[in-house]
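**Student:** In what follows, structures are represented as structure tokens.
Values in this text are rule-based calculations from the coordinates and carry no lab data. What you see is a predicted model; the values in this text were computed from it and never measured. Cβ atoms are built from the backbone, for glycine too; each structure is taken alone.
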Structure 1
Amino acid sequence: MKNIILKNGTIGGLIIATSMAIGTYLCYNSSKGFEPNYAIGFGGMLLAFIFIYLGIERYRKIANGKISFSKALQIGSLITLLISTFYVGVWLIVYYNFFPDFIEKYAQSEIAHATPSELAEVTTKMESYKEMYKNPLMIILLTYMEIVPFGIVITLISSLILKKK
């Protein structure tokens, strides 16, 4: 089981790390700002999280075609955690070494795209994010919050599809 988790988590982690690096680079070098980053980010997450399904499926094959929902959930959750940890680790490297002004640019982009009725709310929200980004622990928590929920959904769906007693 450990081998399946490590292999699928690492492959998914490398995919998500690559998509993050490309997406971040593009958002800094594109006239469209953060728009291409969203598509690449979610596409990379979806592609990386396919390895949750594949990992659970591989375990089921090894277990003579049988896997309980709880075992599938356990395997999928561990793969999710590994992929998410790659995501967080790469973000910390990218943020601190290459794009330390990311939160400023992101805030400017969000404020620029806000409608007049949303402007005060978006400005307050972005100021809150800027404050949170001063604390490395908050950066880690916010980054996990970006990816883990999506991984949990994929894990639940995969576990329901692949469970077989």
Structure 2
Amino acid sequence: MSENLTELSFTVSGRISRPVADVYEAVADPEQLSRYFSTGGARGRLDAGAEVTWDFHDFPGAFPVQVVDADPPNRIVIRWDGEGTSSDDGSTTTTFEFEPLDDDTRTLVTITESSWRPTPAGAKSAFGNCQGWTGMLAALKVWVEHGINLRDGFYK
């Protein structure tokens, strides 16, 4: 049986040595997100139904982000515009899942993003975002565990 690839998606994950509520808050709270991820600042809390803005020094201009769902401290789902997407509105869907581990002394963070066409443009965008979310996970870990902004000076 032949399978046809109709959409590209990826999942990255990592473990952070803090309780799930603390890790969730570090993603949902724009003040914290601005300290380790959105190098140009985040505006608006990641609450269900909200439209927030993320700005990055390594990309020109701020990005609108729609919060599709938020279930503290377990899950956040966002949509934002992308290149080479397979969705009708030109956006991708990113899901953050937060799972408590070891009696809630650690948290497994899993980030899944989907909705690119299986084309060179779709693959380039998917791989770029995969790199970005992997960097975000590393920066999140260092921020929540040690209070260090790993991205400071990294891009500009």
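**Student:** Looking just at Rg/Rh (Cα atoms, Kirkwood Rh), which of the labels 1, 2 belongs to the structure with the highest value? Can you show the working numbers first?
**Tutor:** On the way: 1: 1.06; 2: 0.97.
Once Rg/Rh (Cα atoms, Kirkwood Rh) is worked out for each structure, 1 has the highest.
**Student:** Quick one: relative contact order in percent (Cα under 8 Å, 6 or more apart) came out at 33 when computed from one of 1, 2, so which one is it?
**Tutor:** It was calculated from structure 1.
**Student:** Give the label, chosen from 1, 2, of the structure having the highest value of distance in nm of label points 7 Å out along Cα→Cβ at positions 8 and 48.
**Tutor:** Working: 1: 1.6; 2: 3.2.
Evaluating distance in nm of label points 7 Å out along Cα→Cβ at positions 8 and 48 on every structure, the highest lands on 2.
**Student:** If distance in nm of label points 7 Å out along Cα→Cβ at positions 24 and 64 computes to 2.8, which of 1, 2 did it come from?
**Tutor:** Matching structure: 2.
**Student:** Consider the structures 1, 2: one of them gives -9000 for helix-only ellipticity at 222 nm (-39500 (n - 2.57) for each DSSP H run of 4 or more, over all residues; to 500) as calculated from the coordinates. Say which.
**Tutor:** Traced to structure 2.
**Student:** State the single structure among 1, 2 that was used to calculate distance in nm of label points 7 Å out along Cα→Cβ at positions 80 and 120, giving 3.8. Provide the component values of the computation, followed by the final result.
**Tutor:** Details: 1: 3.8; 2: 2.7.
For distance in nm of label points 7 Å out along Cα→Cβ at positions 80 and 120, the value 3.8 is produced by structure 1.
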